[in-house]
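No value in this document is a laboratory result; all are computed from the given coordinates. What you are looking at is a predicted structure, and each value in this text was computed from that prediction instead of being measured. Cβ atoms are built from the backbone, for glycine too; each structure is taken alone.
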Structure I
Amino acid sequence: MGDTAEEAFLLVHPYAHRFGLNRPNFDVRGMADAMRYAPDFMVPDCMYEVMGVASRGDGTLKFKLDKAAALSTWECIGPVRLWIYDSSKKRHWDAPLTDWIKACSNHASFERFPDNKKPYYALHIEHFPTEAERHAP
């Protein structure tokens, strides 16, 4: 879902510069979280982390706790925003990281991935901190 979301992001922000890791040819599991979860893109006024969500499924964003903490570290350098894409309904949400973290604190459930037991916030679309914007195909 991430690759589809990134392609959609670049249609809206064609001038964006690739910033974070893009499936490197080395194992990232031992890296410091701030390096591993560097935001995906940089634009002139902020950095963006791009993620996908499926409204066809359960409509829930799975936002890893370690990723949220690492992205908060990047806020020391400059503003970080999350850009979330729903490929089934061709829409996206764009809001500051702090707004997403507040929404998670207020509305998300705390879950764990079954394979590695890593924790994540499960935030349903209805609790996203901003309204969806329609996205051209």
Structure II
Amino acid sequence: MSRYLTTEDDFRIFQEAVVYWQRRLGLLDWHIYTRHKTRDRDAQASCYPHLAGRCATIYLSKVLDNYDEPPGATFIRRMAFHEVCELLTARMNICAKARYVTEEEVDEARHEIIRTLEHVIFDGGGDGMQK
């Protein structure tokens, strides 16, 4: 297995997918910055949210380890989706890791995710069921 160096084209695909999933998941009150640099040596991509400021930086690593060939556009898009989902669940994650968190804070974080998904799925005028 070798190292794959992500390209500018990979990064463009990644950025487009981040924007798509931000909109699709209804995270419109977030400002997302994307960067093409290795932030965490153990991650192919990473998300660093700032809850109070409603902004996040999502990174595509310049180096992907253990690849014999380029990962392809679908894999790059899937990494972007994963990082946007990290943002979707950021508050819940912070609550879960807090030493002193109230039941109300956990409920609020959970409902933030549920309400976001309700808007995404039901506000299109349908009943939420894909046919």
Structure III
Amino acid sequence: MAKTITITFWRDDYSGPACLEYSWVPEGLRRNIQLMPGQQEDTNTDSVDDDLNPSHVEVYVATNNDAASVERWQFPSGGPGKTPVASARVEIYQERMEIVGTVTYEDGSTASDTAKLDPFGRPCPTEQDSK
């Protein structure tokens, strides 16, 4: 049996390509969302085992327009919430060089965290590379 969790990847400047490689903690299965030039956001709906109760989102790489990126960032900060994560949203604000991650827990509460972006792009993994 499996349950689903959704994640949305959004960016303010969508003139070029972007990607997000992430996993649900503690599952550790790398997944990714690729955004094409002109595409502002996309959502993945992931199937996970019923007994997996995600506490955080691990971002391996998030990059936008070869101009802003972050590597190895986990959100939200701190210990696990009272209830498992039901959905997440990752937003890249290239204009202010910041990434924002928000999780919504199964009880409806939310937690957010931010990190500074590096002023350069990083390679996007492809489906074939994510073994």
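Looking at structures I, II, III, which one was helix-only ellipticity at 222 nm (-39500 (n - 2.57) for each DSSP H run of 4 or more, over all residues; to 500) calculated from, given that it came out as 0?
Source structure for this number: III.
Using mean count of other Cβ atoms within 10 Å over residues 45-52, single out the structure from I, II, III with the greatest value.
I
Work out the source of 0.95 here, i.e. which of I, II, III gives that when FRET efficiency 1/(1 + (r/R0)^6) of positions 29 and 61 (r between Cβ atoms, R0 = 25 Å, to 0.05) is computed.
Only one of I, II, III returns 0.95 for FRET efficiency 1/(1 + (r/R0)^6) of positions 29 and 61 (r between Cβ atoms, R0 = 25 Å, to 0.05), namely III.
Taking 14.7 as the value of Kirkwood radius over Cα pairs in Å derived from one of the structures shown (I, II, III), identify that structure.
The read-out comes from structure III.
Comparing distance in nm of label points 7 Å out along Cα→Cβ at positions 37 and 77 across structures I, II, III, which is largest?
The maximum falls on structure III.
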